[in-house]
Structure 1
Amino acid sequence: SKINLVDLAGSERADASGATGQRLKEGGSINKSLVSLGNVISLLAERSENGNKSRQAFIPYRDSVLTWLLKDSLGGNAKTVMIATISPADVNYGETLSTLRYANRAKNIINRPTVNEDAN
């Protein structure tokens, strides 16, 4: 058994956070990983919606370390829970909308977990 706990918070917009230097660079890396995760989620959701007809479609798990680490949880033999937290503040409208779109795509992914049994 394996458990992955990932906190994707911290993807603030660079101008809103006022980040500079190393923090700005780290924020850019986080955002690249989140874009890769979004692409993987979209492709897996599309595959699930099409009843695995597009099973041969390439899922780019290796585009980021984040998606590579979450490969088993996202499209594999696993039960997965994603919690999307949002803000009611007007100033965070864009981030909230983006989070809700992310969650809406993720809810369409259908994993079919099975019990792994040892033959011995």
Structure 2
Amino acid sequence: MVSSYIMNGALVAGLVPGFIGINGLIRPDFVLNKVSFPIPTEPEAKKLIHTLTRLFAIRNISVSFLIATVWTTGNPRLLGTAMGGALFVCVSDGFVSRSWVKGRETQHWGVVPIIIGLMAGLFGAF
């Protein structure tokens, strides 16, 4: 039997990217500054970066929606699988951050042990 604390912890961890995504939709410059992403000054390049930021924001909101929807089923193994998607997003975003920003990957990779711990709990490891 999986503890409700683990189920609810997975929900909270799953909602965080959604809040970041909402912020990215509303204020893309703020999100770009938080991850030290260089914002171009040319209007066309800036428009492209804002568009890509909004695409990533929608991706984050979608991941959060998926996790919240799976959480409502009460199935811990299914929720653990959905958290695997969030794990993949964190790891891949860390590599993108490392290649483009030359750092700040720990903002993404720091969450990986938390997600792995939640996944282990959801799959019944403890």
>> Comparing Cα Rg over 2.2 N^0.38 Å across 1, 2, which structure shows the greatest value?
In response: 1
>> When helix-only ellipticity at 222 nm (-39500 (n - 2.57) for each DSSP H run of 4 or more, over all residues; to 500) is computed for each of 1, 2, which one produces -27000?
In response: 2
> With distance in nm of label points 7 Å out along Cα→Cβ at positions 36 and 100 derived from the coordinates and found to be 3.0, which of 1, 2 does the value describe?
Replying inline: 1
> Looking at structures 1, 2, which one was relative contact order in percent (Cα under 8 Å, 6 or more apart) calculated from, given that it came out as 27?
Replying inline: 1
> Who wins on FRET efficiency 1/(1 + (r/R0)^6) of positions 20 and 108 (r between Cβ atoms, R0 = 41 Å, to 0.05) among 1, 2, i.e. which is largest?
Replying inline: 2
>> Comparing 1, 2, where is distance in nm of label points 7 Å out along Cα→Cβ at positions 4 and 84 highest?
In response: 2
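Computed from the coordinates by the stated procedures, all read-outs in this text should not be read as laboratory data. If you're wondering where the values come from, they're calculated on a predicted model, not measured in any experiment. Cβ atoms are built from the backbone, for glycine too; each structure is taken alone.
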